[in-house]
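Structures are listed in the sections that come next.
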Structure P
Amino acid sequence: MKGIILAGGLATRLRPLTLVTNKHLLPIYNKPMIYYPIQAMKKAGIKEVLIVTSAYHAGDFTNLLSSGEEFGLRLYYAIQKNPTGGIADGLKLAKEFSKNEKILVLLGDNIFNFDLKRIVDQFEKKEKGSVVFGIDMDTESKQYGVIEIEKSGKVLSIEEKPDAPKSRIAQTGIYMYDDRVFDFIGKLKPSARGQLEITDLNNSYLREGTLECKMINWWIDPGTSHDELLRANNMVAEKVKNGELQ
């Protein structure tokens, strides 16, 4: 499997912090935010990772991360020309890189301590399909894509930021796709906000009955607000000191 980390966007909600740098390079406790998804890739057994970012800060990423040797993997870079094109728009840039292999996709501003290795190994053996990862967010789920599942784990629906959520399960920025993902992306149409939505992509797999949802117990998205950025720093500091996170 190949790995893709999506680290573009303008991060207007975090200004003025992001007027001079990409949000994924902001510090979370003792390291830059982008280190956490890279380390999650390494832990999952991924050897090659493509970082998709914007032209504005691409040089900052390469100066910081170089070839990835420090992390024990190989890093590559791609430029998303339209930083507001959406997650699926950034993902389509990985088509040539993936070389018809399955892919693990992480959003660069997601931090979690769940070990993906076992599910990656299981997914590599599957003929086709996709896996999304959810977390119980109580009343905050409507800020994200909301996953509705049966007790068996079967996915019934995924809705992007619904006014009336059908469940408390938020879709995190962790995804696994088979080699047909780019064909599905090619059929997507921009949403009302002009983006190629990752939820629309996941619904392509849902309609054919090959989408799975796995639950995780801790996850935070520091890129949504200054308060969440502060909360992430405090939570990560605690988990690092307790040995729950590297």
Structure Q
Amino acid sequence: MSPAPLLRIRGLHVAYGDVEVLTGVDLEVGEGELVALLGANGAGKTTTLRAVAGLCAARAGEILFQGEPLLRVPAAARAELGIALVPEGRELWAQLTVEENLRLGAWCSSARPRARQSLERVHALFPRLLERRRQLAGSLSGGEQQMCAIGRALMSAPRLLMLDEPSLGLAPITADQVFRAIGALHAGGTTVLLVEQNLRKALELAQRGTVIETGQVKLSGTSAELLANPAIRAAYLGL
């Protein structure tokens, strides 16, 4: 039996000016699931995450979170509801320390009472951030910055954690550390929507995947089904 949908997207259309990026995307993420959103560069993956977070407006369709419509809900209020995005490129405050970046992640009223416990959770997941807590975020390595960006999102105590290309630009050993952390978060009950360039790794982590091409869903299925699909293997795995 499939878990109840925490996030449901139906017929989502998003455009930047006159350029349509999403043209009717359908997607569901169940409570406690880890779902991979896959596709080539420019397919609309980042736009989908940004639309859920409230960072770009939808022209048509609907986004439901816990059964409630989101399209008229501003981005800050979506964070209060428990939606967190770790953006591509991390977007840390470079001139603030690691700990200051993390604490700013708990700015919303729903997260502030749990800030101490959330910080302990982040340090347990990423001990390096505890070691670097007084260091400026801009001076961290790429992998440490990604850990800090994920930690900052976790400080908001999210019900839905969205990750946009978390392994981008990381050395393989560091990327594996990040993937292990994502797996641990999911195993601990966090619902995750993952956009990731490493399709094989994403599907090894995820229970289900959705492939989008040029703003539309082309294929959905379990991770095993997608990994066994000849078209996916040829297009994305080079097999």
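Read-outs: derived from the displayed coordinates by stated rules, not from any lab. In this text, all values refer to a predicted model and were calculated from it rather than measured experimentally. Cβ atoms are built from the backbone, for glycine too; each structure is taken alone.
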Given that mean count of other Cβ atoms within 10 Å over residues 161-168, derived from a single structure, equals 14.1, which label among P, Q identifies that structure?
P
Which of P, Q yields -10500 for helix-only ellipticity at 222 nm (-39500 (n - 2.57) for each DSSP H run of 4 or more, over all residues; to 500), as computed?
Q
The value 28, 21, 17 for semi-axes √(5λ) of the Cα gyration tensor in Å was derived from one model only; which of P, Q is it?
Q
By the measure distance in nm of label points 7 Å out along Cα→Cβ at positions 17 and 73, tell me the structure among P, Q with the highest figure.
Q
